[in-house]
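We did not get these values from a lab; they are worked out from the coordinates using the rules stated. These numbers come from a predicted model, not from an experiment. Cβ atoms are built from the backbone, for glycine too; each structure is taken alone.
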Structure 1
Amino acid sequence: MMNIISTVLEMQQAALALRAMGKRIGFVPTMGNLHEGHLSLVRIARQHADVVAVSVFVNPAQFGPTEDFAAYPRTFEADRALCEQEGADLLFHPPVAEMYAEDASVRLVETSLSDTLCGAARPGHFDGVCTIVAKLFNVVLPHLAVFGEKDAQQLRVIRRMVRDLRFPVEILSGPTLREPDGLARSSRNQYLTPAQRPQAACLRLALDEAELLFSAGERDPRKIAAAMRALIAKAPDAQIDYVSIVDDETLQPLAGPISRPALAALAVWVGKPRLIDNAVLRP
């Protein structure tokens, strides 16, 4: 039976008891509204750990002033059933008051990787992500944690946080799961209308175009990005937030030809939902 825990103290006590027994704890942090992409991360954790913990917590600190924290979908009963079905051992589902005191005044700030791509459009978002992930690491006490490669910037920010703050947590990544037409699986896909759904495949098509040009020898990031934008522009309901080719390690825009691994990343509004995707271009 999966153990559902809602308090910090109980979760820490459970984690300490497991560690005392020599158990290796794998952790998958989520904001709920789970889909197959999340479950694939649970499977990866299971491969590398004796005990798998999943958290379902909608984190208020990563929502901007124009983003509706209250409207974020909360589907705990469905999430619980999926976690149990997938064989998770622990489900941590705390109320906000357990994770943030009313007068909370400490927040983690990442200053290098967070100001480009999604961070440019959502100031403070990754500070909120770092803050809650650090809190969860201190509560769940995992040996390893698994994050999806679809959220490329988040994955790199978390790895930097773990490195710089010396968290004793191994960070693993899970490949992006896709629909048959290439659209990355996401909770936001449910907001696409029937007319918009096929148009949303333009994100993957744009990345395919980038990889095709790159494999053919194109190394100018401006030309690759321009080709990606032109393809997306064919979808009538698509509005580009950004299409960027950045250094895969620093996430900074490339000033010259691609000579080391680069991240082709994009965020596109397709009607209501803002969708993201990425691919790594390796010379």
Structure 2
Amino acid sequence: MENKLLSLKEEINSLVKDGICIAFSGGVDSSLILKIACDAGIKLNKKVYAVTLETKLHPVSDVNISKRVANEMGATHEIIQVNEFENKEILNNPVNRCYLCKKSLFVNLFDFAKEHNLKYVVDGTNADDLKVYRPGVKALGELGVISPLAKLNITKAEVREMAKNLNISVASRPSAPCMATRLPYNTEINFELLQNIEKAEEFIKNQGFTNVRVRVHKDITRIEVNKDELINLLEKGNSIVNYMKSLGFIYITLDLEGFRSGSMDVNL
């Protein structure tokens, strides 16, 4: 892993020299990229731009966390507001939604890079992302986004370990994917429903749970938490059910398989 970190630093240093725009969510992947880039920027006397896309389909907390982390690292932080729903195809949550979404979102980053005379647009896609259903990765490749973590075969576990060793504050932050992943494919995306899902997830997290997903299948709501936390969730079930019913959820269930990323993709 030490060799991988050295290679990552060399790769990012070479990008910073010609100007770098980092797609920055405040998650551990993009934060590791940003930390190394900012360290290189100080040595090379180059500005490092962290650009956060404030969208309709990502948790509101992402923007606040990204502001804090970018400030901790000394990056030049910019926020661009984007409405994915302007693309009517995305509203129907098709199987290739992630491809459509990434393509429309990252165009904004390339426009920003061009305006600021930056040569490279970089993101935090890691090696594990290439092993699962991630149609958005295809869009990144078509646009010319550089993904150093994936290029150097750096896994999520290695990213977390590197981030921990570099004292990055979000080293253990759980992943926060697009909120549309809470709905089945080919289901119309309802913005009010997504807001209520986000509120429900935050409520459950505040009860002491780490990884939380609230997936909605029409009237049935399926809660995912880590397997070793299932008993704890049952013990706190009354308060969780009461809160979720106040948001309009009807049948509230606990998924006995526990938390798993991409559980909506099982039939693909």
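A few remarks follow.
- Looking at Kirkwood radius over Cα pairs in Å, for residues 10-81 alone for structures 1, 2, the greatest value goes to 1.
- Parent structure of the calculated result 23.6, given that mean count of other Cβ atoms within 10 Å over residues 18-25 is the read-out and 1, 2 the choices: 2
- Set 1, 2, criterion distance in nm of label points 7 Å out along Cα→Cβ at positions 58 and 178: the highest-scoring structure is 1.
- Structure responsible for -13500, with helix-only ellipticity at 222 nm (-39500 (n - 2.57) for each DSSP H run of 4 or more, over all residues; to 500) calculated and labels 1, 2 on offer: 2
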